[in-house]
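These are the structures, in structure tokens.
Read-outs throughout are calculated quantities, based only on the coordinates presented, and are distinct from any laboratory measurement. Everything numeric in this text was worked out from a predicted model, so none of it was measured. Cβ atoms are built from the backbone, for glycine too; each structure is taken alone.
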Structure I
Amino acid sequence: MENPNHFVFNIFSTQLNPVAFNLFGIEVKWYGILIALGFLLAIHLCYKRAPMYKINQESILDFSLWLIPASIIGARLYYVAFRFDLYKDDLWSVFNIRAGGMAIHGGIIAGLLVGLAFCKYHKINPLDLGDLIAPPLALAQAIGRWGNFFNGEAHGGPTNLPWAISVDGQMVHPTFLYESTWCLALFFLLSHLGKNRRFNGQIMLLYGILYSAERFLVEGLRTDSLMFLGLKQAQIISLGTIIICILLYVFLNKAHQKSLSSKKTTSKKRHK
């Protein structure tokens, strides 16, 4: 018998149509619409907040022209690399991204590489760009995860919790909702901290730590994880990211404190 508390979440128990509408015979899916919305909103926020980080606003528009295709290609190639068995017999299907198969970690890695190259060319501090992008990135993820809901994917195993969703007649963990909620909270937290960051790179590293912690836990509930040597690769990446970001956080914070101490000492000598 279905848990009576599920009535609160009846909207999640309905199998929704992944297709939003048809345009000239082409199906336009909610997943693509939400991903595009996330991209556009993130770019808008980065453009508006660029002066806070002493970055030229026009540079953000130029960067987005490289970031968007690189992120999509990275997310696709990352997924294909771990599920090559699905494409080895039909390599052309690799280019059919409308059939699904994207991985956020691949998109982030590609975006990071493009960002480093862009910063070097335009002489922008990559830590500043990272701090600028981190909060809008979290918001874009919060929006994009709802595409998984419309596709009936990226869910967890069976559960009787009141907020369970129905997939193929079975009540399961809405892991897309867990991540979306966390990323939305992360957006507000990082946006607030970004107004008074203690050192360059702080916001970016906090994103890496906090998002990866959530992803590690939620990935443990998912049933469609990409695997590597019998382990869930998202958990491996998340754990590695947490360790690296914590080490960098400690290093940059100490360097900042040392710099402040040095400036205070210099200032005192000048006033003697």
Structure II
Amino acid sequence: MGNLNEELQSIMRVNELRIKGLTEAIAHMPEGSIRVAVERGKTRFYHRVGKGKGKYTKDLSLIQTLINKEYAALLRESLQKENNAIRGLIQGPEDITNQLMLPTKRSYIRSATVDKAKSKYIAQWLSQKYTPKPFSLGSPEIFSLSGKRVRSKSEADIIDCLEARGIPFIYELPVLVDGRWYHPDFTCLNKRTLDVVYWEHWGKMDDLGYVNTQLNRVRIYRNKGIILDKNLFVTMESGSFPLTPFTINEFIDNHLV
């Protein structure tokens, strides 16, 4: 029972961290919500504060932020419900299972229950909806083996390794920091703990301007609780020292499994 409870409580702690993060993000978003209406065949957006139909707006940043706010609130509610269900599981059927089943069978049931809870959490985490960061016109078209478009050959190699190892990840999932959107290269889940791990790949270490930009971003990320060597990790390369599959898999071994 202890092992099962520890695993489930670990999932609850991850959920609680996400609930806290979502609550903080919602608190920094604009007041109100977006109402979507189709009028004369055209989609129109209304910024609604309180009751009423709301005020018509063309502010795409406001529209996107408030839609994300609504999704964040729904996701937070879903995580809260999941934690309530896990509490019921911890307090309920396990005692009966312990009484009626042989130890080996109890162990199997516990393992299957934990795996199911983890799989559900991972599927829900991967289903997050977001607006991808656009590619600049004329930028090179580079794809991973699974067909995901990325910005560099090294990012394609990273995705290939992540997918081969079965690591849950989202490419360029946006985070809101001080009212501005940033896109860490990879937002991953540690397969064992389900902790969120941010992975940035710095691919131009021989470009001083690029390096300074990345270092400044590390400073900005701290305001979101994304902290270097805690939940943010970096791989690097330059023209003389390219990223290799060995380095990628070593990173995965150290931080994601």
Using relative contact order in percent (Cα under 8 Å, 6 or more apart), single out the structure from I, II with the greatest value. I
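Can you say which of I, II returns 14.4 when mean count of other Cβ atoms within 10 Å over residues 30-37 is computed?
II
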When distance in nm of label points 7 Å out along Cα→Cβ at positions 46 and 174 is computed for each of I, II, the largest belongs to: I
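Work out which structure the value -21000 belongs to, where helix-only ellipticity at 222 nm (-39500 (n - 2.57) for each DSSP H run of 4 or more, over all residues; to 500) was derived from one of I, II. Could the numbers behind the result be given before it?
Working: I: -21000; II: -17000.
The read-out comes from structure I.
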Between I, II, which one scores greatest on FRET efficiency 1/(1 + (r/R0)^6) of positions 134 and 238 (r between Cβ atoms, R0 = 25 Å, to 0.05)? I
Can you tell which of I, II yields 3.0 when distance in nm of label points 7 Å out along Cα→Cβ at positions 54 and 142 is derived from it? I
One of I, II was used to calculate Cα Rg over 2.2 N^0.38 Å, yielding 1.14; that structure is I
